[in-house]
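Listed after this line are the structures, all set down as structure tokens.
Since every read-out is calculated from the coordinates, none of them should be taken as a lab result. As the structure is a prediction and not an experimental result, all values here were calculated from the model. Cβ atoms are built from the backbone, for glycine too; each structure is taken alone.
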Structure I
Amino acid sequence: MGVSRVAVVTGGTRGIGKAISVALKQAGHKVAANYCGNDEAAKAFTAETGIAAYKWDVGDYAACVASIAQITKDLGPVDIVVNNAGITRDGTMHKMNVEQWQDVIATNLGSCFNMCRVVIDSMRARNFGRIVNIGSINGQAGQYGQVNYAAAKSGIHGFTKALAQEGAGKNITVNAIAPGYVDTDMVRAVPPPVLEKIIARIPVGRLGRADDIARGVMFLVADDADFITGSTISINGGQHMY
């Protein structure tokens with residue numbers, strides 16, 4: 001096992017985020033899992049995993065400042081950030097309102113700036129950092145009814161490449177993972193006939209599992225993954241080769 005690091009996972013109590021939080025803990029890291037809405041799920045998550053859950057809106061910069069300060073006090077300076085928090089507010093452009101656009105951009109993309117801005121000075125001072133941003137296949141290929149989500153996730157991929165160049169000289173790697181369709185609450189909310197069509201387009205013949213994404217994160221946050229930066233790893237069962 002490597003050095004024990006302090007890790008923060010946004011949207012870290014459910015779905016893909018939960019799997020990432022658990023994998024980080026199992027690797028010996030001290031983990032803080034962020035959540036925003038579901039108190040009951042967060043309590044159940046902490047009871048099950050022993051990982052502390054911290055409630056704040058990652059789309060709110062001031063809230064990120066305050067919460068990272070608290071986590072630093074509780075666990076120590078943050079070494080690893082996994083920007084996983086994401087929401088959908090689907091609708092075609094001619095029916096989408098400005099709030100649906102702004103909410104998705106703030107939570108899915110704005111949060112990456114907020115979290116990275118809050119931790120970057122500390123990472124630079126300590127000459128170490130691992131940042132993994134969770135993009136999406138729909139940020140690579142686009143998706144009907146998701147101009148907001150696709151724009152935010154595509155933005156994450158560009159954000160990742162630019163910040164990777166800035167962090168490289170300070171041993172701060174910045175990478176992205178673009179999951180395909182993963183068996184989470186968000187995907188299970190898709191109507192069954194539509195879901196069947198989605199699975200039919202995945203060459204490996206199944207939805208992804210949250211653990212599939214967590215394994216990719218663990219690869220990228222390792223101390224000895226210091227030559228991998230600015231990359232986007234697609235984990236999508238071959239659905240989109242980019």
Structure II
Amino acid sequence: MGRVAVVTGGTRGIGRAISVALTEAGHTVAAVYHGNDAAAAAFTAETGIATYKWDVADYEACQAGMAKVAADLGPVDIVVNNAGITRDGTLMKMSHDDWDRVIATNLGSCFNMAKAAFPGMVERKFGRIVNIGSINGQAGQYGQVNYAAAKSGIHGFTKALAQEGARHGITVNAIAPGYIDTDMVAAVPPPVLEKIIAKIPAGRLGKAEEIARGVVFLVAEDAGFVTGATMSINGGQHMY
């Protein structure tokens with residue numbers, strides 16, 4: 001059965017792969033983006049998937065945006081919180097704005113989006129929320145106190161909300177990707193990237209499509225007994 005799904009950060013990288021995979025699984029997808037209009041237009045032209053622009057760190061924008069999606073496409077039964085940014089630096093060099101922005105975008109957005117979607121899911125007795133965490137939220141990472149804190153918070157948020165949603169037919173799960181072959185990872189200097197890959201037992205970077213397949217499983221009708229879980233997809237780099 002196809003559902004309406006919203007994927008934040010849904011036009012590029014892992015989010016793009018998730019949007020495409022959910023569409024191929026029969027769902028109607030709204031891909032949310034914030035910054036790159038040209039990339040969003042190209043994404044829609046190529047895939048036919050509708051895009052919506054708002055800042056997921058903005059509570060009111062999420063309320064309005066989700067209402068717009070519901071009016072256009074129908075009730076939202078699936079939310080994938082994938083949007084994320086990095087503002088890396090050691091604590092000594094990190095500005096307060098670097099901290100605030102990463103926490104608001106990566107973690108605050110999960111609250112904002114869930115708050116907008118949850119009441120309708122409760123009413124319909126069905127919902128699927130998947131939050132994209134990170135291996136660095138599980139293991140930590142030098143120079144990423146903001147990012148690691150936000151992603152670690154996602155894992156706790158997931159477990160707590162799963163307990164609230166279970167009796168209403170709502171599952172809440174997380175996926176913690178390892179190092180995936182996206183533009184963000186491609187920006188890592190080659191010598192550093194070589195050291196990262198050397199620590200991955202699988203001997204390679206992951207693919208965005210591999211994360212997307214995990215999402216497709218977690219939002220399926222017959223995945224209703226899986227909730228509060230974190231699926232680690234990291235090539236064996238961190239076994240948690």
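A few remarks follow.
- When distance in nm of label points 7 Å out along Cα→Cβ at positions 30 and 206 is computed across structures I, II, the figure 2.7 traces back to II.
- Comparison of I, II - label where distance in nm of label points 7 Å out along Cα→Cβ at positions 94 and 190 is highest: II
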